[in-house]
Structure I
Amino acid sequence: MPGSFPNKGQNFDVAELLYPAKHFSVESFRNLEIPLWNPYNFSGNPHLASLQSGSFYPLNLIFLILPFIYAWSFYIYSQPILAGFFTFLLLREFRLGFKSSLFGALSFTFSSYFVVWIEYGNIGHSIIWLPFLMLFSLRFVRKPNLILFLAMIAGLTLSLLAGYIQTSFYVFVFLFVFTSFNIFVSGKEKRLNKLLITIPIFVLPLLLSAIQLTPTLELLNSSSRTSYALSSFINLLIPKVHLATLFAPDFFGNPATRNYWLSGTYIERVSYIGILPLIFAMYAVFKRQSKTIWFFTLSSIIVLLLSFNSPLSRFFYSLDLPLISNSVPTRVMFIFCFSASILAAFGFDYFEKLKKKDNYLLISLLITGAVFTILWIFVFGAQIFFQNQSWIENLAISKRNLVLPTAIFCLSLILIFVYHNLSKFKKYVLVVLILLTVFDLYYFFQKITPFSPVQSVYPKTDVLTALKSIQGIDRSWGYGSGYLESNIQTFEKIYTADGYDALHIKRYGELVSSSANGKIPEIIARSEAEIVRGFGSSDLRNNTNRQRILNLLGVKYLVHKLNLDNSVNPDLQTFDDSIYQLVWNKDNWQIYENKDSLPRISLFGDYVVESDQNKIIQKIHDPTFNLKSTLILEERLPRDFIIGEDKEPNLRILKYSPNKIAVVTDSSENSLLFVSDSYFSGWKATIDSTEEKIYRADYAFRAVLVPKGKHEIVFYYYPKSFEGGFKISLVTLVSIAILILYKLMRFGKRNVQKK
C-alpha cells in the first residue's frame with residue numbers, strides 16, 4: 001500500500017496532510033534538525049505543535065531505516081498486525097479459547113472503524129495500544145509489579161505520541177474506567193491502595209509526552225479550533241437510520257463505489273464488525289455470565305448514545321469540553337467496535353462450549369433475522385410508498401448491497417444448525433464460521449482500502465520541477481485549474497501561502513481569508529487557510545483584494561493551466577501583461593511571474609500604528625495605502641529609534657532553513673526588517689548576537705528594528721513550550737530510569753543475601 005494514494009473512499013487527508021507531514025518530520029531528523037517549524041505552507045506554521053505528524057512516535061524509527069515509501073507501507077500494515085495480536089492476547093487473558101480469541105481479534109482488526117481509517121496511520125496507531133494496555137491492566141490489578149507498571153506507562157505514552165490526541169484521550173478515559181472497574185470487582189482488599197498506585201500510570205505518560213503536548217497546547221490556544229455550533233455538532237452525529245449499517249455496512253452505498261447516497265460522511269458513521277460477530281456479541285449480552293460482559297455491554301451502549309443524537313451526546317456537548325465539543329463526536333466509535341468484538345469473542349466461546357441448544361442464541365438469531373426482514377420490506381415497500389425517483393434509484397443501491405449480508409446470515413444459520421445437529425462436524429463448523437467472518441470483513445475491507453503502485457505516489461511532473469527551479473524562497477500559488485492541493489508543497493519543498501492542517505495560526509487564517517472581500521470573516525475555516533480561489537480572466541482582474549494579499553505574501557509565481565474550452569474562458573487572456581510575465585510554458589501548463597509581489601525579506605523606512613484588527617485589514621486592502629513602502633505595526637517603536645528610507649539598502653540572505661533565517665543588512669538609515677513569514681511566539685531574533693524584540697507587522701508577519709550600518713540578523717525558532725516540554729519529558733524519563741535502576745539494585749542485593 002505504498003503511500004495510500006489515490007484515495008478511494010475518503011477525502012485526501014492522507015495525500016494532502018499526513019504523508020507530507022510525516023515525510024517532513026523524517027527528513028528533518030535525517031538532517032539532524034528538530035521538525036519544529038514548517039516554512040512551506042501557511043507562510044510558515046508550527047509543525048511539531050500541529051501534532052498529526054507524530055514526530056516523536058518511536059515506531060518512526062522504521063522511516064530512518066527503510067526508504068520512506070516502504071516505511072510508510074510498513075507503518076500502515078503494522079496497524080492491523082499489532083491490533084490483532086494485542087487483542088488476541090487480551091482475549092486469551094480473559095481465558096477464552098484459541099478459536100474464540102482469534103475470532104474476536106479478527107472482528108476488531110477488520111471492523112469498519114479500523115478499516116476506514118487505516119490509511120491515515122496516526123489514528124490507528126493511537127488506538128492499537130488499547131488492547132495492549134487492557135492486557136497489562138488486568139495483570140496489574142491482580143498482582144501489581146514494576147514491569148506491568150512500566151508497560152502501561154509505555155502504552156499510554158505511545159498512544160499519545162502517535163499523533164491523534166482525540167482518540168488517545170478516549171483510550172485514556174476507557175482504560176481508566178476499565179482499570180477502576182476491575183479494581184472494584186476484584187474484591188474489597190486493598191482497593192484504595194490499588195487505585196492510588198494507578199494514578200502515576202495515567203500521569204507519567206502525560207509528562208513523558210510533554211515534549212509533544214506542550215507545543216500543541218500553545219498552538220491550540222492561538223488557532224481557530226473552536227467548538228462546533230450545536231446545529232453543526234448534531235449534523236456530525238450518526239443518524240438513527242444508520243443503525244442499518246450494523247447489519248449491512250453499505251446499505252446506503254459506499255464512497256469507494258461512488259454511490260453513498262446519504263448526506264454527511266460515510267467514514268464517520270459506519271460501524272460494522274461483521275454479521276457473525278454481531279450475532280455472537282448479542283448472544284454474550286443475553287448470557288451475561290461475567291461482570292466483564294456487563295462492562296463491555298455498558299461501554300457499547302454509552303458509545304452509541306454518544307455517537308447518535310441523544311440526550312447524553314447533547315449533554316456532553318453542553319459542557320464545552322475540549323476534544324468533545326470541538327471535535328467530530330463519532331470518532332469514539334472505535335470503542336464500540338472494540339467492545340462489541342470482545343463481546344463477540346465471549347459469545348463465540350460460549351457457542352463453542354455448548355452441549356445443547358441455547359434459547360439466548362436463538363433470540364440473537366431471531367433479532368438479526370427480524371432486522372434483515374425489516375430492511376428487505378423497506379427496500380421493496382418504499383418503492384410503493386415513495387414517488388421520488390431519486391429515492392427509488394437509491395433504494396436500488398440498498399437492495400443490491402443487502403444481498404451479501406443476507407446471504408452470509410443465511411449461511412450462518414445453516415452452519416449453526418449443522419453444529420447443533422451433526423456433532424462430528426463441530427470442529428469444522430467453527431473453522432468455517434471464522435473463515436466466513438474473514439470473507440465478510442475482507443469484502444468490505446478491500447473495497448474501501450486503496451492500493452497504489454510506487455510510481456503513483458507524488459509522481460514527478462514538469463510543472464513542479466520547473467517551479468522548484470524557478471521560485472527559490474519566493475512563494476507560488478496555483479490559479480484556477482492550476483491550483484495545487486495544500487501541503488503537497490511541503491513534500492516538494494515549494495513555498496506557498498495556502499495550507500491545510502487541524503491546527504494553524506488563527507491570525508494568518510484571518511488575513512488569508514480576507515482575500516475574498518477585504519474583511520475578516522466572522523467564522524474562518526478550522527483547518528484551511530487558502531487564498532480565495534477563482535477562475536477566468538475577469539475574476540483575476542476584478543478581485544483586487546486577492547491581488548493585494550498575493551503581493552503582501554510574496555507570491556511571486558502563479559501556476560496556471562490553460563482551459564481550451566472557449567465557452568468557459570473565451571479570451572484565454574487571464575493574466576494582465578502589466579502585472580504578470582510568462583516565464584514557463586509546456587503542455588498547457590504555465591508559470592507567470594507576479595511583478596508586483598513584495599520581496600520575502602525587505603527593509604522598510606516608514607510605518608503606521610494600528611491596534612484594531614479590522615482597521616489593519618482595511619488598510620491592507622486600501623488601494624491608496626502603499627504596502628511596499630509602509631509597514632503596519634500594532635505598537636509604537638521606541639522614541640529614540642527614528643527610522644528612515646535608504647534608497648539603495650544592501651540586504652543579503654545567508655541562510656533560510658525551517659528553524660533559522662540569517663540575513664546581512666547594510667543601510668545608511670535605521671530601518672525595519674520585514675519578513676513575510678507567520679508571526680508566532682517562539683520565534684526569537686538577534687542582531688549581532690544580541691536578542692531583539694520581534695514586532696507583529698502587517699497583521700500576521702514579523703519585523704525587527706535594525707540600526708544603520710552593517711549587521712547580521714538571525715531569526716530562530718525554539719519555543720519555550722518545546723523547551724519546557726523537553727525538560728519535563730527528560731526529567732520524567734530520567735526519574736523512571738532511576739526507579740528501574742533502584743529496583744534492579746534491590747533485586748540484586750536480595751539475591752546476594754539469599755546466597
Structure II
Amino acid sequence: MNKAITDGVVLMPTPFAAGLDVWSSGDGTPGSDTYENAANAAFVPADQDFGGALELLKTDSVQKLRYMGQTTLLPGCYLRVTARVKAVSGNLPSVRIAGYPVQPGGAKVSGVPEFGPATALTSYGEVVEVSAIIGTGDRGGVDMVWGMDAAYGHLGLDLTGSSGGVVRIDDIVIEDVTSVFLRDMLAQVDVRDYGAVGNGVTDDTAAFEAANAAANGRTVLVPSGNYLLNGDVTFDTPVKFEGHVTMPDSAILLLRRNFDLPNYVEAFEDERTAFLKAFQALLNNADHDSLDMGGRKITVYSPLDMQAAVPDKTSYATRRVIRNGQIEAGSSSNWDTQVVTSQATYSPSDSRKLTNVTNVANVPVGALVEGNGVGREIYVRSKNVATQEITLNAPLFDAAGTQNFTFRKFQYLVDFSGFASLSKFVMADIEFQCNDRCSAINLAPSGLIFHLRDCFVSRPMDRGITSIGGGCQGMLIDRCQFLSAEDALTVPNRTSIALNTNANDVKLRDCRATKFRHFALLAGGNSIVTGNHFFQGDEVHNGVRSAGLILASAHTSAVVTGNYVDNCFIEWTNEQDPTPDHTNGYSFSALTISDNIFLSGEVAPWFSYIVVKPHGAGHYLSGVNITGNRFRSLNGSIDRAERVDTTYADLDISRCMNVVMKGNSFHAVTTQVENVAEIEHNQSTPSDTWVIDTAGHLPFDGHALNSDAVVAHGAIRNANNVAQYDMPYVKHAEGPDNDQLHVIWPTPVKGKVSVMVRMDSR
C-alpha cells in the first residue's frame with residue numbers, strides 16, 4: 001500500500017530551492033515565522049553532496065525546521081521522514097526528526113511524542129542520515145505514535161545541543177512505508193493501525209470499531225496483547241485473534257462473520273468466559289439463530305450462570321440454538337451441594353408456599369426440598385426474604401403444620417434458572433460431561449419449548465435435567481442418552497434422576513437412560529413418552545427395583561407407548577396433591593400404556609411393571625388403557641404385571657370406569673389379567689345359582705362389577721338332562737372380595753358358559 005500511488009496523496013514537501021517561505025522556524029502552523037529572509041538561513045544551490053541545500057546557523061536551544069504544508073496522516077498509514085545533514089563549522093549539534101500533530105479542526109494533538117531519536121554530528125563534512133516513522137498505531141518501529149486524533153502534521157527536524165554551529169540540510173523526504181507493517185496489504189487490517197494499544201489498561205473500543213469500519217470485507221487482525229474493550233464491539237468482517245480481549249460483563253463482542261465458539265475462545269482465551277460471551281452475543285444478535293461450538297470441548301470449574309452472562313435480559317423468547325460440542329466439569333469445590341436446614345410452616349390452603357421460614361435468606365432458589373409429607377422433585381421456585389416465604393414448584397401431599405425442611409441446592413453445568421422466563425431454546429449435539437461432580441441442566445422457572453436433542457448427559461452427580469418451575473412447558477427431549485454415574489451401586493443406594501417436569505405437553509422420545517434411581521418424573525399432564533429405553537437393574541438376586549417412569553398427577557392425560565421398560569416399572573401417583581384424599585375430579589384417569597416391552601430379571605416375585613400408588617383414600621381408575629404390551633420376567637416368575645401400592649391408601653376398586661387391559665402378552669407372570677375378561681365356567685351339577693370366581697382374571701384385583709355377555713357352550717340341561725332355553729340373569733360383585741359373579745337360572749341346570757366380565761363401569 002502506498003497512498004501517494006493509490007489515493008494520490010501528496011507526501012513530499014516543497015524543495016528548499018522553491019523558496020524558504022514554506023519552511024517555519026516554529027511549529028509550521030499558519031502565521032508562524034519562516035526562514036524566508038532569515039539571517040541564520042540561506043539556500044546553497046551547489047553543495048557537493050546535496051546539490052541544492054539549506055544552510056542553517058543554530059541560534060536557539062532547539063532549532064526547529066517545519067514544513068508548513070499539511071502532510072496527511074491516515075489510519076493504517078505509516079510515514080517515514082528522512083533527512084540528510086552535515087556539519088560545516090562551529091559547534092556540532094544533534095539532529096532528530098520532529099513534527100507538530102494537528103486535529104481536524106486545527107487544534108494540536110496533545111500527549112503524543114513530537115520527535116524521534118536524536119543523532120549527534122561528530123565531524124565536519126560527514127553526511128549523516130536521520131529518520132523516524134510516524135503513524136496512528138503503536139507498531140514495532142514506529143517512533144511517533146499519534147493515534148486516531150491526528151489528521152495531519154507539520155513535519156521536519158530539530159537541531160539540539162550547543163548553538164553556534166552551521167549545518168547543511170538536504171531536501172527532506174517523506175514516504176509511505178505502510179507495507180513494512182502489513183503482512184497482507186490487501187486482505188488484512190490491523191487494529192493497532194487505528195489506535196489500539198493492547199496493554200490491558202487503555203480502552204481500545206474505539207480502535208476496534210474504527211478497524212471494523214475500515215476493513216470493508218478484509219480480515220481484521222488483533223495482534224498479540226491484552227485489549228481492554230469497555231464498550232460493545234461489533235465486527236462485520238472476519239477477525240483473526242492472536243492477542244486476547246477483556247470486557248466487562250455488560251459489554252458485547254459480536255463476530256458476525258465468524259460467529260462460533262472457537263473464535264470466541266481465541267478472543268478471550270479462557271474457555272468459560274468465551275462460552276458465556278458467545279451466548280451473550282447469541283441473545284443480542286438478530287443475524288444468527290445458533291452458536292456452533294465447532295466440536296470443541298470446554299472445561300469449566302463452576303456452574304455456567306447463563307442469565308448472568310446476559311445482564312440486560314431476564315427473559316427471552318426468540319428461537320436460539322447451542323450445538324455441536326462438549327462441556328466438561330473440571331475438579332473443583334464449586335460443585336459442592338449447598339445444604340440448608342430451616343423450620344417452616346405449610347398449609348394445604350396455600351399449597352405452593354412455605355411460610356415463616358427461618359433463615360430464609362440462606363435458602364437457595366432452585367434447591368430440592370426434603371421433609372415429612374414432601375413428594376419427590378419438589379424445588380424452591382422463588383423466595384421472598386422480607387415476608388419469609390418460599391414458593392414451591394408443586395404442592396406437598398402431607399406436610400401441614402410446622403417442621404424442619406432440608407434444602408439441597410445441586411450445582412449444574414448449565415444453569416438457566418436466573419432467567420424469569422426462557423422460551424424456544426434448543427441445545428443439540430452436545431455432551432454434558434458431569435463426571436459425577438455436578439448435575440447437567442437447570443431450566444428457567446418459566447418458558448415454552450425448551451428442546452434437548454441428540455445430546456449425551458453423562459454421569460450427573462444428582463440430576464440430568466431439573467425443572468424448578470414451568471420452564472418445562474412443551475419441552476421436547478429427543479434422541480438423548482442419559483448415562484448414570486451410579487451403575488456400580490445397588491438400586492436402593494441410587495439417588496440420581498435423569499429428569500423431572502412440572503408443566504404440561506412434554507414430549508420424551510427415543511431416549512436411553514441407564515441405572516438411575518428414576519429415569520423421569522412427569523408431574524404435568526398431556527405428556528407423550530415414546531420410543532425410550534430405560535433400565536435400572538442390578539445383580540442382586542430377588543433385588544428391589546425402582547420406578548423408571550413416575551407419573552405424578554392423578555389426571556395425567558399421558559400416552560406411554562413403544563418404550564422398553566427394563567428392570568424398572570411405571571409408577572402412577574398423586575404425591576403432589578395437597579389434599580390427596582379424593583373428593584371430586586377425575587381421580588386416576590386418562591392414561592394410555594400401549595405397545596411397550598416390559599422386561600425384568602432376578603426380581604422378587606412381588607415386583608410389578610405397572611404400579612398405582614394413591615396418597616389418599618377414595619381414588620379409582622377412570623379412562624385407563626393398557627394394551628398390546630409384552631410382559632416378561634427372566635430367571636424367575638413374578639406374581640402379576642400390575643398392582644396397587646397401598647403404602648398410603650388403596651384404590652376404591654368398586655368405582656373404576658372405562659378401564660381397558662387387552663391384547664397383552666405374559667411370560668413368567670403368574671396372574672395374567674385382562675378387562676374385559678373372558679372366563680369359562682363348567683357347571684357339572686345342576687344349580688340355579690352358578691358361582692363364577694374372577695380372582696386372578698381382572699386387573700388390579702378388580703371387582704366383578706359388570707358383565708357384557710353370558711354365552712352357552714352347547715345345551716344347558718336340567719337334572720333330567722333335558723335342554724333348557726330360559727335366559728339367566730347375573731348378579732355382580734358377589735362374595736367376600738366382590739370378585740364373584742352369580743349367574744341365576746329359573747331352575748337348577750348344568751352346562752358350560754363363557755362370561756365376559758368387567759371390573760369397571762362404562
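Rule-based calculations on the coordinates, nothing more; no lab input. Every value quoted in this text rests on a predicted model; they were computed, and no experiment measured them. Cβ atoms are built from the backbone, for glycine too; each structure is taken alone.
Structural remarks
- Value 3.2, calculated as distance in nm of label points 7 Å out along Cα→Cβ at positions 578 and 642, assigned to which of I, II: II
- Per distance in nm of label points 7 Å out along Cα→Cβ at positions 634 and 714, the highest-valued of structures I, II: II
- Comparison of I, II by Kirkwood radius over Cα pairs in Å, for residues 346-409 alone - largest value held by: I
- At a computed 0.90 (FRET efficiency 1/(1 + (r/R0)^6) of positions 338 and 514 (r between Cβ atoms, R0 = 41 Å, to 0.05)), which of I, II: II
- Value -16000, calculated as helix-only ellipticity at 222 nm (-39500 (n - 2.57) for each DSSP H run of 4 or more, over all residues; to 500), assigned to which of I, II: I
- The maximum of distance in nm of label points 7 Å out along Cα→Cβ at positions 114 and 146 over structures I, II, that is, the highest value, falls on I.
- Which entry (I, II) yields the derived value 15 for relative contact order in percent (Cα under 8 Å, 6 or more apart): I
- Comparison of I, II - label where mean projected area of the Cα convex hull in nm² is highest: II
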